[in-house]
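Given below, in the form of structure tokens, are the structures.
Every read-out reported here was derived from the displayed coordinates using simple, explicitly stated rules and does not represent laboratory data. Since the structure is predicted, the reported quantities are computational estimates derived from the model, not experimental observations. Cβ atoms are built from the backbone, for glycine too; each structure is taken alone.
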Structure 1
Amino acid sequence: MAERLRERGISDPEILSAFASVPRHEFLPDAVGHRAYEDAPLPIGFGQTASQPSLQALYMQHLELSRTDRVLEIGTGSGFQTAVLAHLVDRVYSVERIRDLSVRARSVLDRLRISNVALLVGDGTIGWSRYAPYDAILVAAAAPDIPAPLVEQLALGGRMLVPVGTREAQRLLRVRRTENGLESEEVLDCTFVPLVGRFGWAGGGGAEG
């Protein structure tokens, strides 16, 4: 997988090493396990999709992660992205709306002895204020606007990546919190499942991971 990521423009050696260290097939349903090392989005049940690894790696590269970071992930999904993050940062806090996905992800993380991850079943659009502020926030589903609670939980100097737009098409935004407010830039055009919740979309869809 690392070689495929290099071909897609991922150059950070720590990110490449982290992806090489996590067995993606462990996090996927048996029906698609044979496709685990394709650079492709794959269904994980409950109407959800695991993002393609190159997109997940691009997320992490743009977040400029460091070993001391505390990261909030919105959308645990399969748990694969969560596991990769756990190899890159100090602590990962991940919120998933669908309980069965969170339980399944926890089981795999425990089996792989990845212990620096905390999981929560709940509304990802309101974040996880208990452990805020976060050095980085990664949102793996599309919102109509940047959820205000997530901005509030971002540390000064912290970075957030979030897809914003309609249900059909979005722009991936990189946001940085500064003393003067938010700085925002567009990274690329993208299409994610809807971020469902109080500060997202109502009903249907969910998070990737």
Structure 2
Amino acid sequence: MAEYNLIKLQKKMKKELDSARYQHTLGVMYTAASLAMCYGADLEQAMVAGLLHDCAKCIPNDKKIRMCKEHGIEISKVELDAPYLLHSKLGAYLAKEKYGVKDPEIISAIQWHTTGRPNMTTLEKIIFTADYIEPGRYKAENLPQVRKLAYHDLNLTVCRILEDTLHYLDSGHGEIDPMSRSAFRYYHNLFFETEDKGNSLTT
């Protein structure tokens, strides 16, 4: 028996998000489901995390800051300068407190879906990747190649997404959270260390 009512959650998200963000959210949910099937992850976890990953996205930035302070959510200097980055950790809080998600794996996948982190769980990597490759996305460089790679090698996909994102942000298109650099170093080193041993990166 399913633990979550996805139809009810979809209706709630439709009220909370603008039209474009809601369509993106559905895209992430279904892409996460397909990746979960590909990699043997829990389907319901992937769909719930995908559906709720941007639940705080449309909250005004000043309100994001205020809510984080009210609920004791730490705000870094980078996040204070670029409060749109707060939607991940605020979304994780809301998923638990407002939408009734108690599964720590889902909460964590929501929290890290924007920046990534070193040594992510399979679910975290799935949501991170689904957010980048869902069908409504079209601006990112190398997107066709990344989409194809996502169904063959999840770790290498995460590495490629982080590399392309950092390159884009380094070109002056936004603030970079230090966690994204840490995540890229982890997956870049993992890939090349594994490659040096003659192994394929598949887990």
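Out of 1, 2, which structure matches -7000 when helix-only ellipticity at 222 nm (-39500 (n - 2.57) for each DSSP H run of 4 or more, over all residues; to 500) is calculated?
Working: 1: -7000; 2: -20000.
Derived from the structure labelled 1.
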Legend entry - Cα Rg over 2.2 N^0.38 Å derived as 0.99 - corresponding label from 1, 2: 2
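Of the structures labelled 1, 2, which one yields 21.8 when mean count of other Cβ atoms within 10 Å over residues 94-101 is computed from its coordinates? Don't jump to the answer; show the numbers that get you there.
Values: 1: 21.8; 2: 17.5.
Answer by label: 1.
Given 2.3 as the derived value for distance in nm of label points 7 Å out along Cα→Cβ at positions 62 and 174, which of the supplied structures 1, 2 does it correspond to? Mind showing how you got there, number by number?
On the way: 1: 0.7; 2: 2.3.
The correct label is 2.
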